[in-house]
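Readers should treat all values here as calculations from the given coordinates under stated rules, not as data from a laboratory. Just so it is clear, the model here is predicted, and its values are computed rather than measured. Cβ atoms are built from the backbone, for glycine too; each structure is taken alone.
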Structure 1
Amino acid sequence: MANIQKPKGTFDILPEQSGLWQYIETAARKVAALNGFSEIRFPTFEYTELFDRGVGDTTDIVQKEMYTFSDRDGRSMSLRPEGTASVVRSIVENGLVAQAMPLKLYYIGSFFRYEKPQANRSREFVQFGTEVFGADSPYADAEVIMLASALFKALGVDEHISLKINSIGCKTCRADYHAALKTYFENKKDGLCDTCKGRLETNPLRILDCKCPECKAIAADAPKTIEFLCEDCSKHFEKLKACLNDSGTKFEVDPFIVRGLDYYTKTVFEFVSDIGAQSTVCGGGRYDGLVKQLGGPPLCGVGFGMGITRLIAVMENANALPAIDKAPKLYFAPMGEKAQAKAFELCGKLKNSGIYSECDICGRSLKAQMKYADKIGALYTLVLGDNELEEGKAVLKAMRGGDNIEVEINADKIISALA
């Protein structure tokens, strides 16, 4: 019988890798807390309608990439493909929209999209995301951008990631821009893919986000969003640029950034790395109409989603992976039943005192135990046999050079010797 393997496009995080993930998640939580953000958690699956309405039924995510199924009551459910729609649903449903503003939230979790698996792109992926509600000022845009920048700096990859920003306007100026796009693409309709021919009628902005090489080539000379901004959107964008300049945050204006979700308004941005294909590590922007669209009050919002797998790839490329030491400080090597019981007792007391220690639980020979202690990188070993039990003393043997230490077989004495 063949072994069962993980589904295509998913991955296991093995014990030797999990320390790195914990390191990144801890750094993200620390930066978020420093900026006044609180964690929110939400279901892995939601009613499909949430993403149809929130993400947009003209997006690739909704049209092609969602994992959608019917439950036993015939209701359409979807695994969450992104975080913002779920966060908005949660704050509306739970009344957080009535709290003092701004409301600052972050999340870390898995998301799901049915895409072609490739380097740094999988069907289940983990994101760190932030959302700020109730602040329409460009300072809020700058704050979430600078939060992402602070995390990159904390992880030692800020020199390998560049920030690109754009403004896609609001409903007031978007209508004129859509009209200009439609006129432009209508004259080149025969060269578009079938999907984009449909988008031409429903949402021509989505054509700019198409990955098809032919469509990308045609879109290269399309009208730019920043050429059609109304006075309010233009002032917002100029103030954002001033905020970033004043804070020393380097950026480039890229008029081709539109992001792949329908809810964005005004500011959109991406942090792009030097790892080659699939190089966008973080993307986000403002979504001032989404809360109202999903049944809440007219509450503005801005946020981002950051891919952890791609972030790890950048860290690897930048030689910024941390040295994570999981080695125990002490390994007990007992010989005999009485010694085993005593070693197990002492080991437990050391753990309760905050000292990571291990004790043989496999019944190995002394030689095998010493090999194992060396393999797991223990700093010290303590051999415990009949002689040691009789004398009430044993030797802490240094495994990586250094001095051996004779101690009484007493948890307090061992702890003080290791401190």
Structure 2
Amino acid sequence: MELTGNVFDVLKERGLIAQCTHENEIRELLGKEKVTFYIGFDPTADSLHVGHFLQMVVMRHMQMHGHRPIALVGGGTGMVGDPSGRTDMRQMMTPEVIDHNCECFKKQLSSVVDFSDGKAIMVNNADWLLKLNYVEFLRDIGACFSVNQMLTAECFKQRLEKGLSFLEFNYMLMQSYDFLMLSRKYDCKLELGGDDQWSNILGGLDLCRRKDSKQVYGMTFTLLTNSEGKKMGKTQSGAVWLDPKKTTPYDFYQYWVNVGDDDVIKCLKLLTFVPMDEIREMEKWEGAELNKAKRILAYEVTKLVHGEEEANKVKAAAEAVFAGGGVSADMPTTVIADVVGKGVLDVLVATGLVQSKGEARRIVQQNGLSINDAKYTDVNGTITADMLTDDGIIIKKGKKVFHRIVTE
């Protein structure tokens, strides 16, 4: 069912909009016609992560109000790598890896965006970028860009001190060309992206104006950061991925249960479709009530990414872990056949709860580790036979992270 009202107002009320090229015109456009818009996803890994998820939520808001999303996977731009928000050059990927990653994205995007019956389309910029003749591209497109102006862009400025390769310097031209092609092929009028894409989006607008005398628009969205301004979606063991093989649904759910008190309301607004009236009531909650808001957040986000059945399963598992003193059949489990005699620090690394023995040592020294519900403080200790129970070995890191070790 298509929602009424102007999606611009919905996005603004939820705090999603960071910048607009023409705020009044964009709001008017979104209120009077069905707009084709696009968001680009470069295949830098074989899974999207929590940062991308915010963009997917925006696409769904737009689609629910009758607008048509284009999900652009960067089979061409991925060959170069976006310097935005980077302090170093991205690792070069082979064409085979890029193609594989693009295929993985399609499935994940489909969990949130409806691609049936042309309601949304997915295209790959490799279709036009990889066929370009370089000299023709320079004469046709490169002539439209001022190097002086490009160097003032934030995405380049922060890299100039450490070194910016000419390869990456081409990225803005390529992304701008994407907007030109999508405008011509699909009458795409609006490019959306994270706020770190502002300079690239402006390049596309200017190119469409210069080449086709066409007015198009750009809008960026709030980056997912915590109350301290740090990017969310990172844990001690790495990124929070949407692929269940890379971040289990249980760990995904637990990530959101463990967000800070100052971040839960913001995340509910940005990442869920919980009505704003309900969220405004939650804003009045304090103390232990905020834990209820965190569980709502965790359930809603997990349901969107992994489906309702999986969300119900991990919610029940999480509740059983706490009710059962840290034991549940569905809790995260690692099989270590010959665990007896192994160093506790090595076992912590093997479970993926920490990335290094150094990190494991710090947790033990800071009283952050329990084994079978008893504090464990020996950094040189080993797993002993008496630690094995009928439920395996239950490790607790901090106050809320439980993990089970079994031998088979």
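What the table shows:
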| quantity | calculated |
| --- | --- |
| Distance in nm of label points 7 Å out along Cα→Cβ at positions 59 and 299 from the coordinates reads 1.9; which among 1, 2 | 1 |
| Structure from which 3.4 was derived, distance in nm of label points 7 Å out along Cα→Cβ at positions 139 and 163, options 1, 2 | 2 |
| Structures 1, 2, by distance in nm of label points 7 Å out along Cα→Cβ at positions 243 and 363: label with the highest value | 1 |
| Of the structures 1, 2, the one that -11000 was derived from, the read-out being helix-only ellipticity at 222 nm (-39500 (n - 2.57) for each DSSP H run of 4 or more, over all residues; to 500) | 1 |
| Entry that produces 1.19 once Cα Rg over 2.2 N^0.38 Å, for residues 11-202 alone is calculated, selected from 1, 2 | 1 |
| Highest-scoring label, criterion being distance in nm of label points 7 Å out along Cα→Cβ at positions 75 and 187, among 1, 2 | 1 |
| Comparison of 1, 2 by mean projected area of the Cα convex hull in nm² - largest value held by | 1 |
